[in-house]
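See the structures that follow.
Computed from the coordinates by the stated procedures, all read-outs in this text should not be read as laboratory data. Note that the structure is a prediction, hence the values are computed from the model and not measured. Cβ atoms are built from the backbone, for glycine too; each structure is taken alone.
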Structure 1
Amino acid sequence: MLDKNGKLFGKISIIDILIVLAIVFAGLFVVNKMGLFQPQTIVGNGGDKLRITFYQEEVNSFTANKVGVGDSATETLQNNNFGSVVDVEVGPSVSWGVDKDGKQVKSTKEGWSSIYISMETNGKLGPNGITIGGSKYYIGQYIRLRVGDSIFYGRISGAEKL
């Protein structure tokens with residue numbers, strides 16, 4: 001099988017095979033870390049009833065105004081169901097900048113809004129984060145949230161057990 005040059009069947013070296021295997025295992029590791037091989041639990045199957053609050057400082061007003069109570073919410077990376085929207089608060093946008101004295105100042109932008117979205121779902125709330133659908137989330141974590149036919153990029157601002 002191996003010739004005097006260390007090639008398998010005279011064409012492929014052992015080093016080539018090891019490199020290909022390393023690339024395959026690295027790819028599988030990345031896919032596993034993304035959660036694609038983790039078993040997903042059905043939202044209605046257990047856990048406690050939780051209220052998760054999501055916040056985005058700046059979003060186009062037309063996007064914020066499309067969200068309504070009862071809309072379905074899904075986190076896009078893990079494709080976990082965050083339940084349905086129970087409350088929406090749209091306010092003025094929050095933009096941070098520097099004034100002429102070099103101090104941070106808060107301002108708003110016309111045509112932009114901030115939004116709080118509260119959702120109810122099943123999961124576990126513990127000292128080490130929130131578990132929904134087999135995935136861990138944390139207060140302050142940035143996520144992409146699909147609500148109805150809109151998408152948001154903001155933080156989980158709160159979680160409470162109902």
Structure 2
Amino acid sequence: MNNLINTENLKDKIEKYKIEDEKNKYIFRANLKYMISSSIFFIILIFIAGYSLYKGIAGLEKLTPIKITLIIILFGYVSVASFLLFNFKIVIENNEIFVKNLCIKMSDIERASVKVAKISSTKVDKILEIVTKDKKKIQIRLNINNELLFFKLIQNQIGEKLNI
């Protein structure tokens with residue numbers, strides 16, 4: 001939790017960070033810690049659903065329509081969530097940020113700020129809130145690898161408009 005709130009430390013790290021090998025295109029994926037913890041959760045769900053299905057097929061337990069429906073829902077949820085997790089990426093190319101189907105031109109950014117926001121009832125996480133010139137608010141969750149490079153690239157393009 002303390003790691004999320006320490007913005008002064010983050011500012012210093014960004015100021016000291018040097019970009020080596022400037023490229024035209026940068027791809028940021030979900031960070032390894034987040035992917036591992038999510039994968040463990042998915043494995044547990046698959047194990048529970050698979051074990052229940054096994055017990056039903058082996059005749060140890062009666063497979064009711066509700067159980068079958070829940071097993072199908074669990075397998076579907078894990079499949080979709082895994083697909084979204086492993087295909088998540090943020091691309092910075094030619095002064096544009098691409099997140100899923102969204103394209104944000106850095107020249108259209110009025111201001112951007114790093115905040116700690118409530119993701120669910122018990123979880124908080126670091127987000128980048130971008131306000132464009134047409135007053136659209138866009139929030140990007142920062143569970144990415146090499147977030148210092150991400151911030152430095154944005155700071156190089158928008159300068160003082162980035163508030164950390």
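For which of 1, 2 does helix-only ellipticity at 222 nm (-39500 (n - 2.57) for each DSSP H run of 4 or more, over all residues; to 500), calculated from the coordinates, equal -4500?
Source structure: 1.
Please compute distance in nm of label points 7 Å out along Cα→Cβ at positions 75 and 123 for structures 1, 2 and give me the label with the greatest value.
On the way: 1: 0.5; 2: 2.5.
Result for distance in nm of label points 7 Å out along Cα→Cβ at positions 75 and 123 over 1, 2: largest is 2.
Comparing structures 1, 2 by distance in nm of label points 7 Å out along Cα→Cβ at positions 11 and 115, which one has the largest value?
Details: 1: 5.5; 2: 1.9.
Comparing 1, 2, the top value of distance in nm of label points 7 Å out along Cα→Cβ at positions 11 and 115 belongs to 1.
Out of 1, 2, which one gives 16.7 for mean projected area of the Cα convex hull in nm² as computed from the coordinates?
Values: 1: 16.7; 2: 12.4.
Label of the originating structure: 1.
Taking mean count of other Cβ atoms within 10 Å over residues 27-34 for each of 1, 2, which is largest? Please report the intermediate quantities before stating the final value.
Details: 1: 10.6; 2: 15.0.
That would be structure 2.
Looking at FRET efficiency 1/(1 + (r/R0)^6) of positions 19 and 91 (r between Cβ atoms, R0 = 25 Å, to 0.05), point out which structure of 1, 2 has the largest value.
Details: 1: 0.00; 2: 0.95.
Checked 1, 2; max of FRET efficiency 1/(1 + (r/R0)^6) of positions 19 and 91 (r between Cβ atoms, R0 = 25 Å, to 0.05) sits with 2.
Work out which structure the value 1.0 belongs to, where distance in nm of label points 7 Å out along Cα→Cβ at positions 99 and 139 was derived from one of 1, 2.
Numbers: 1: 3.1; 2: 1.0.
Only structure 2 yields this read-out.
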